[in-house]
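Below are structures written as structure tokens.
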Structure I
Amino acid sequence: MLAIDRVSIEYGDRILFQDLSFTVRAGERWALAGPNGAGKSTLMKIIAGIEEPDTGGIITAKQTTIGYLPQEGVTHAGSTVFEEVATAFSDVQRLQAQMEELEKELDAADPQSEAYADLLEVFGDVQLRLDHHDVSMMKPRIATVLAGLGFSERDHDRMTNEFSGGWQMRIALAKLLLEEPSVLLLDEPTNHLDIETVQWIEQWLRNYQGAILLISHDRSMLDNLTNRTMAFENGSVQRYSGNYSFFLSEREKRKEQAERAQANQQREIDQAEKLINRFRAKASKAKMVQSRIKQLEKIERIELEQDLAQIDFRFPQPERSGQVVLKAEGLRKDYGEKKVLVGFDLQIDRGDKVAIVGVNGAGKSTFSRLACGAEEPTGGEIEFGHKVSASYFSQTHADELAPDRTVLETMEGSVTSEAAGNLRSILGAFLFRGDDVFKQVGVLSGGERGRLALARMLLQPANFLILDEPTNHLDLQSQEVLQRALNDYSGSVLIVSHNRSFLDPVVNKVLEFLPGEPPKLFYGNVSDYLEKKQRDLKAAASATASSSSSAQKTDGGSKVSRKEERKREAQERQARAKKLKPLEDELETVEGTISSLEEEKQKLATAMSDPELFKDSEKATSAAQRLSEAETELQAAYSRWSEISDEIEKLTGE
């Protein structure tokens, strides 16, 4: 489907990667892992055709399409959200034209030739994609994707230029998901998204038919989605046949194997050198000595990869606060007629580490600004406890840095005596290494300014940290540094974030914000919160409405006996069961059909990825046709499953 052929890229004397070659096949899920600046985004841009490599190139099969979502910078204007996203279906006509062209080429080609087999494989891929683009389903699919990405129905008719940068990226992502390119390139797709939307995207991508290359600093997403990892480290690129956690484990094994191999090699070299030195002066041994010297010269020395420096950063020890850190009573915030936060009460105690989650626009950042005193509430009160000193990191702090100061000077202006000797290590933890510390703030990218603002804020000896999306633009190593520091931190923390793997080891409470409702407090970490939400949803779906337990009077005024009431309840249960049983039986049958079709699809896809199949044109044509039929049957089965589930849910809720 896609081949990267001996690609090299370098900037000045720095080589990002050299002679990189690998193949991406249909259905594969690649994680591009490694520190920021290692070349991951550059490789994506090369594959997308935005940048040119210094050597090598990209080879794509005919009819292969590539879709690319950059980290930022996408804007739309001049149309409504729905109109813009609907442009994703403009390729239907192109697919139909490709199908007609392929049919002509197949008619003209020799059925026994290799070219015919190649054409047949492409024909099957185009046919599947065309079948999937059911025009009658266009509007429902657009509505489904927009809802999953957080757009309300009234947003459909709003002009795209009314939306902020984060929502502009969601519009671009919606178009890509609906276009369904053969290869999907996603560079940090979850930046600025809420947890619910991230979960929806994960679910959508699990069922994606094409290949995916993913850059993400969300370890949970990498583990849940990918089955291949390409690690960019120390100017080299290594491939691993598993997700991110598999890569970490396998890297350690490879490192141990390399260390053992190097030790064994060094022992052999030492023995050879000892022998050479012993007999060097003896003329009778000159021939043997020269032979050993030549052997040593031919040995390719095993070089161990240098690990990135492990940085141990700790917050300055803050003064101990009172038991109550923050208390809110009847807290409310309006912006004109828009009510962002309704009245609610909340108390944060010393040592609490609270994750703030919820859909975008529900008031998470607004509450953060109220909590640090950057804004005043419309109603109610919010106040700090005894000896509380707060430090606040917002997503706009990066814009407040002085552009004419260097990175190091910016840090020196905020440093305490306790942290003064540790500035370079702290900057290293946030990816400012070597001469980077002498760069002026004005030349830094948006992500670099964000990291610098966070590093500077963390120097303050506060006992209450309020962090709004602190992990945006941090690679996984820097996230781990911050995570360890927060775990060791003795103060209290509020963190607005969607990054589950970052939050889980840190927080002990979760505060969920919902539009138009008071926030809800959950005990435990984010995984506990999500599990409880799932349990609540299942319980609500299966619960039956309780009948009135109060005694009812008959026409004559006497109360219905408990015996008669139990009899009536039993009759109602029997009536429900009579309706439910055939539906539940059919649901089980449909689920079995879905399972069988999914298994058949997987087997067919595996068979069609084997070039040997296409040596027999009849078998290849039959397999492609059956794969198309199985896809159609599967869509029908899913539709029927949804209908039955809705009927069962309605009955059990009555």
Structure II
Amino acid sequence: MKRLLVLLFLAGFAENGFAQQAVTIISPDKKLVVSCDIANAVYTIAYKGEAVLQKSKLGIVREDEDFSNNLQLAKVSASTIVKDNYTMLNAKRKNISYLATQRIFETKTRSGKKMNIIFRVSNDGVAFQYEFPERSTEVKNIKCEATSFHFNEGTRAWLQPKTEAQTGFEHTNPSYEAHYQIDIATGTASPGPNGWVYPALFKYNDAWMMITEAALGRTYCGTALQQFSPGNEYKINFPEAPEVFTNGTPTLNPTSTLPWKTPWRIIAIGSMRTIMESTLGTDLAFPAKKMPAYRTGRDASFIKPGKASWSWVLQKDDSTIYSVQKKFIDFAADMNWQYCLIDAGWDKTIGYDSVKLLADYAKQKKVGIHVWYNSAGSWNTVTFTPKDKLLTHESRVLEFSRLQQMGIKGIKVDFFAGDGQSMINYYQDILEDAATYKLLVNFHGATLPRGWQRTYPNLMTTEAVQGYEMITFNQNDANLYPKHAIMVAMVRNAFDPMDFTPMCLYKIPRINKTTTSAFELATSVAFLSGIQHFAETPEGMEHVPLYVKDFLRMLPENWDETRLIEAFPAKSYVVARRSGKKWYVAGLNGEDVEKNLSLDLSFLRGKKGTFITTETGVKNEISFATKNIQVPANGKIKISLKGNDGFVAVFE
């Protein structure tokens, strides 16, 4: 029956005049079928025999040639199987395999200029990229992409607006920090001209779809989806004019000599579990660069995921002093956390020499120090220091070599300008120079990393999210947090590490918490970050039961495997992650209503687990309960959650 539906779909394609031109690419499991009509520069996608993308556009418009109309198909390759296996220390899975069907469409324009369109279709989605195979030392410029994603009427969307450049605090936008518009109709316009960011989540009938991009190198800008999508058709959006690195050549849109490949356009497609367990965002990313710092053995031994204490999120600027940072080093050591982050202004309030003393002290405690930097440049008006230290290769070498001599383990770099090609290069310049001096990197006020953590393994995490600090600033963000936490866990965190800086178990100064302490604890597992910076303070942790402290002390630094248990955007999220022989299960209720969940834990059948939940009938600032459960033969576990509540469990 399924095969019949696919054939009927393709027959419908032929009836519309594409019978001679349509070429298909089929996933290894035969559930996904892409049909391409090069003469009309369109493609469609069917999932389980049902069309989920209508005729969507293909093509690129260069200043010297239009590769989006009147293309001639010179040759199409036979279907071949592409395989890849790689290892990640900073992902939902450690050992990752990729399998896809590939076909390459060799096209040319009427004037004879060549462009290849490369399609790969895996069991969890579709990816395609454009390639200009000719050779030329003349720099070519891309004006726009014709690429589109044309959804069926009735498709729903969960999307984050991209904030307008030069707005926000000290003109620091865009930084991918906005709340999602939840369960909206496709075709709804973004509230601002900068469109919608990736990943972008959609649902049509039983098919979930998530759009993102990967393999963003040095010859392209970061893209988004355009503000307007008439007829449910979303097009690629290039960044706004201010989104450039202004201390060099401020290149905005893509420029390159030939040959030239664009980033992959990715559409993960399938069940919710398929989407949530997909690794397409790194499958299509560039492999780790061939640098000494990324080689196995001693050279790469500095690349260590971990957990970190961090004073600033709850105690703000006044905490960046020697005595407080020493206390947070002790806090990290007591909690068996690997790092402590010293935030903005440390060069003035503590000083380089005293930070070295802190690093020496932390080393005795087996804790590594990370320090904050202003990315600087004239693209914003932020005055926080240290600044102007990272703008050139020469200045980075001086600063990073000094940090290495001080015993610093990593840097947090803040306040970038967006997605222009020159700014995309600046991110990568920092990553490469930091790796040379064995420094881990955390980008804040930044773009989505788009799989860079595979290409640059010293990239531990990136903000690119409206994180916990916003909850500490105003009550409205705290009120929205339960739904928002689930949205970012499912969408923002789908492929890339996310520095949300979660988990306040006790009190937030001047804010009424809307989540239970068990919800907060669950985010330690639900959120993925190469380094997880926790918001809780030493004073707050004094109010926490010993079994909760021990849970956090023993929490793994990275994961071997991830399984989705159940989820729905903004409503609920239950995920299981394995480290070694232990499984950690975390659940979040994003709605202020009590829920009775029946969880299918068949893969843990017969195993004993310890649950940490909310104590019934208690409304204190901290309320925990613990109980032991054995997964029965049918694999089903029932658990009740209060409104805006959560749980964690450990199975051995």
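The value 27.9 for mean projected area of the Cα convex hull in nm² was derived from one model only; which of I, II is it?
II
Quick check: -5500 is what I get for helix-only ellipticity at 222 nm (-39500 (n - 2.57) for each DSSP H run of 4 or more, over all residues; to 500), calculated from one of I, II. Which structure matches?
Matching structure: II.
Who wins on distance in nm of label points 7 Å out along Cα→Cβ at positions 387 and 635 among I, II, i.e. which is largest?
Going through I, II one by one, distance in nm of label points 7 Å out along Cα→Cβ at positions 387 and 635 is largest in I.
One of I, II was used to compute distance in nm of label points 7 Å out along Cα→Cβ at positions 43 and 203, and the result was 3.1. Which label is that?
Label of the source structure: I.
Given a value of 5.6 for distance in nm of label points 7 Å out along Cα→Cβ at positions 99 and 539, calculated from one of I, II, which structure does it belong to?
Source structure for this number: II.
Values in this text are rule-based calculations from the coordinates and carry no lab data. Quantities reported herein were computed from a predicted structural model and do not represent experimental measurements. Cβ atoms are built from the backbone, for glycine too; each structure is taken alone.
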